Structure 1
Amino acid sequence: MKFGIFPTEGGDSWDGVNETCRRAESVGFRSCWVNDHQATEGDNYWPSPLTRLTSIGTATDELELVTSVLILPLYHPLHVAQRAAMLDNISGGRLTLGVGLGYVEKEFDAFDAPMDERAGRMIEGIRFIDEFLSSEEPISYECPFFEVEDWQPLPKTVQNPRPSLWIGGWGDKQIARSVKFSDAWVPGVVADLETVQDRKEKQRAVADERGVDWASVEHPLMREAVIGRTEAEVRERREYVHRTYRDEYGGEFSHPLMTADSVEQFESLAEDRFIYGTPEQIVEQIEDIRDRFPLDHLALRFHHSGMSTEMVRDQIELFGDEVIPEFS
């Protein structure tokens, strides 16, 4: 099984991010994941995921580079396709392009993208990107949202026929789209594992219906994580996660799977949702997840509001030293 990290993000300085990724690579992490939020109030998010991954890709040797997920309806798909092809080329074939619908109205307003068109824009966008990244010849593409005529897809990606494409999202339609238009469904960090398990069963039903070989499907998962050497250290560090969730979801902000009431108590918030504890406890939790549904690529977010870079790196190194070898 592969393990990935979400590096430190948010705030006003990029300093230290690449070093954190190099540390992660040195202790056995196989991938680096970044998300895509444009409305970046607070200190937990940055925009421009492909730009960030380009920097990380040039600073590391083997880390796979994952967007999880790029909000495709906000962008012209030709722009995304070209940037993705360049990143795969620059990194020597390490890109996985995960995309999603988006749900933050403010972001759609800022980008002048009609929110009621987001499903159509995402579907046509990923179909175009698939063709662009796979084609050896000039392509033409016409749909209600954009048109490209006789366009040479350059540069050619290192991965053949193209980098992996993933789709994130929780609705039944989005699960079906992940099977129809991409290589994997990627669950986000917010839902509890019971919800993930339920959606996995829906994904498999769609795959069976469409004749897709379930054994060949990739099975990634994102989770919040806190690791400490002692129970006391875990309690100290988990407060940063709790603060993040109270700040983000405790007010008027709406998320499809999170309410203000659900973030009041850490224990109820974390139960069946977060991965946290000592190394021994975390090994048991990951084994339990693998017993419940297929999992071959687990990405963990150790960084949260107010947490120092040193604490993030310490967690990454502890996880790499004590947990990853148990799954080698």
Structure 2
Amino acid sequence: MGQNNYQGALQQPIGSGFDATSTAGDVITGVDLTGKIAIVTGGNAGIGLETTKVLAAAGATVIAAGRDIEKARKHLEGIPNVELGKIDFMDPASIDAFAESFLATGRPLHLLINNAGIMWVPLRRDGRGIESQLATNYLGQFQLTARLWPALKKANGARVINVSSLGHQMAPFNFEDPNFLHREYQTLQAYGQSKTASNLFSVELDRIGKQFNIRTYSLHPGSIHGTELGREASLELFQQMGFVDSEGNLLPEVLASLKTIPQGAATTVWCATSPMLGNIGGVYCEDADVAELSLGSEGGQHGVKPYSLDEINAKNLWRWSEQITGITFERADENGIL
């Protein structure tokens, strides 16, 4: 069935020919998605909106799923091949309802793009007591993917794309206190943990999904100008991070380092459509290629930390996720179906 990406065994660039300046339109050139069905969460704004538009333009039928249907309708008006769906990752019942609605259509699902995410938010919890970034950025991915598993299997050649972040380098997953019940809440620690979880989920899901011809990828889209990700962040936080001046204006050197939204969507679209990934999965990607491992104790500007691809961490997170959600995937190991 091919090698797994535990410990980053497959984490090395494959020579895609693209780079940080490539756009979503660049990486999908020549790809025909006619007859394919895609779901893009958070598909009504930012890089999710760009992803939806580019996939639809290539012929896919795209369901853009988000919390605000009216906002989605406004942003996607007049674009063919797009359907709208309502989903709120802070509400597990909403996830189930969305998935049930899609499954009722009987269609296969070729591309599930778990794009929705939040960042720089104050401490909030969902109805289960799960910290909001962990609930939105990871557990929502886990639950939705599990509920849509029958449709992904039906596609006989599906991909699951989990939008992660370089921010995973800010924190490993804290199995002892994932919801900040016994430690001081730090929003960037919570964000980093949620993105580490997304990477661990991806490497394990790829191992489980290969038998059904379902491959999974996680990715860092880049630091992007013009999204809504920082809408709740304080001016003081951006100043502390050295992003803005005293009046809240982006510093020129920071602005010059940011990607445009079409560039920010490129790695998502590349992971979803590139034939170069046909025989590889479970990898973390950036700049429309497979990323390198980021070794050493300090974080860097590129690459993926081994702790977010670790086999023991991945299996422990999977068990924790099943316990929290009450969901069990159909999967296989060396002894067959579990």
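Computed quantities for the displayed model
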{"item": "When relative contact order in percent (Cα under 8 Å, 6 or more apart) is computed for each of 1, 2, the largest belongs to", "result": "2"}
{"item": "Read-out helix-only ellipticity at 222 nm (-39500 (n - 2.57) for each DSSP H run of 4 or more, over all residues; to 500), computed value -9500, structure in 1, 2", "result": "2"}
{"item": "Test item: FRET efficiency 1/(1 + (r/R0)^6) of positions 35 and 307 (r between Cβ atoms, R0 = 30 Å, to 0.05) calculated as 0.95, pick one of 1, 2", "result": "1"}
{"item": "Source structure (of 1, 2) for distance in nm of label points 7 Å out along Cα→Cβ at positions 107 and 195, computed value 3.1", "result": "2"}
{"item": "Structure (1, 2) behind the derived value 0.85 of FRET efficiency 1/(1 + (r/R0)^6) of positions 115 and 203 (r between Cβ atoms, R0 = 25 Å, to 0.05)", "result": "2"}
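Read the figures in this text as sums done on the coordinates, not as results from a lab. Keep in mind that what you see is a predicted model, and the values were worked out from it rather than measured. Cβ atoms are built from the backbone, for glycine too; each structure is taken alone.
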